[in-house]
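Pasting the structures in now, so scroll down.
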Structure P
Amino acid sequence: MDEILQLIAIIAVVAGTAFSTLGVLGFIRLPDVYTRLHATGKVGVFGVVLLLAATVAWTPLGWSKGLVLIIFLLLAGPVTSHALSSAAYRIGIPFATAVRDDLAESSEGGSPEEVAA
């Protein structure tokens with residue numbers, strides 16, 4: 001049983017490190033704050049969750065504590081990324097290449113129904 005938990009921990013560490021590395025590469029290579037937040041928000045959270053799963057499998061930390069932390073990370077990560085990107089949009093940080101900007105249409109004035117008409 002101990003060997004199986006060690007194998008799970010090693011696989012989770014390798015996968016979590018790979019996700020975290022992809023998040024850092026996305027942060028470096030992507031052009032603007034919005035795409036960078038997508039890379040770090042999605043990939044980074046799963047990297048940390050996998051590393052936490054490896055910690056729970058390897059150490060005597062209880063599964064209940066680990067699951068609470070994993071659920072908290074999965075809930076807080078996307079909310080944090082959304083809040084940061086919303087703040088960046090409100091202070092006027094431009095998109096690198098905007099194909100469509102629905103927020104600009106709704107913030108030009110009036111309700112969304114008036115803008116659509």
Structure Q
Amino acid sequence: MFTRSDVKCGDILWTQFDPGVGHEFQDKRPALVVQNDGQLAKSNLITLVAMTGNIRNKMEDDIIIEPDEKNGLRSASVIKVYDITSFDYQRIFGKIGKASEQIMVEVRRYLEKHFGL
């Protein structure tokens with residue numbers, strides 16, 4: 001099981017989204033950590049945004065992330081930035097990689113828009 005000390009902002013993690021209902025994401029899938037490192041150190045929950053390999057499902061604000069050695073993805077994926085959730089660390093099954101700083105800038109820009117900051 002992953003712990004707070006294993007996770008940093010920008011990490012891409014295998015995450016168990018089940019059980020999900022309605023339009024919530026389901027199954028085991030990648031998710032991007034959006035919680036800052038200081039808050040991660042204090043919380044028993046981890047805040048993430050879901051990712052999908054279905055790039056045809058990209059909506060206006062979603063961010064496409066291309067695979068590279070750093071992020072560990074096998075194919076282009078969509079960061080579903082509006083799908084912000086917090087989970088217990090028991091839902092984390094492994095680290096895939098880390099998003100680039102440019103991707104994280106785009107994610108932060110969206111989060112500012114989402115929360116009206």
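Among P, Q, considering only distance in nm of label points 7 Å out along Cα→Cβ at positions 30 and 94, which has the greatest calculated value?
Once distance in nm of label points 7 Å out along Cα→Cβ at positions 30 and 94 is worked out for each structure, P has the highest.
Using relative contact order in percent (Cα under 8 Å, 6 or more apart) for the comparison, can you identify which of P, Q gives the largest number?
Sorting by relative contact order in percent (Cα under 8 Å, 6 or more apart) in descending order puts Q first.
Who wins on mean count of other Cβ atoms within 10 Å over residues 6-13 among P, Q, i.e. which is largest?
Q
Of structures P, Q, which gives 1.09 when Rg/Rh (Cα atoms, Kirkwood Rh), for residues 38-77 alone is computed from the coordinates?
Only one of P, Q returns 1.09 for Rg/Rh (Cα atoms, Kirkwood Rh), for residues 38-77 alone, namely Q.
Check the numbers for distance in nm of label points 7 Å out along Cα→Cβ at positions 54 and 86 across P, Q and tell me which is largest.
Going through P, Q one by one, distance in nm of label points 7 Å out along Cα→Cβ at positions 54 and 86 peaks for structure P.
Assign the value -5500, calculated as helix-only ellipticity at 222 nm (-39500 (n - 2.57) for each DSSP H run of 4 or more, over all residues; to 500), to the correct structure from P, Q.
Derived from Q, not from the others.
Out of P, Q, choose the structure whose coordinates give percent of Cα pairs over 24 Å apart equal to 45 when calculated.
Checking each candidate, the match is P.
Bear in mind that the values in this text are calculations on the coordinates, not laboratory data. As the structure is a computational prediction, the values presented were derived from the model and not from experiment. Cβ atoms are built from the backbone, for glycine too; each structure is taken alone.
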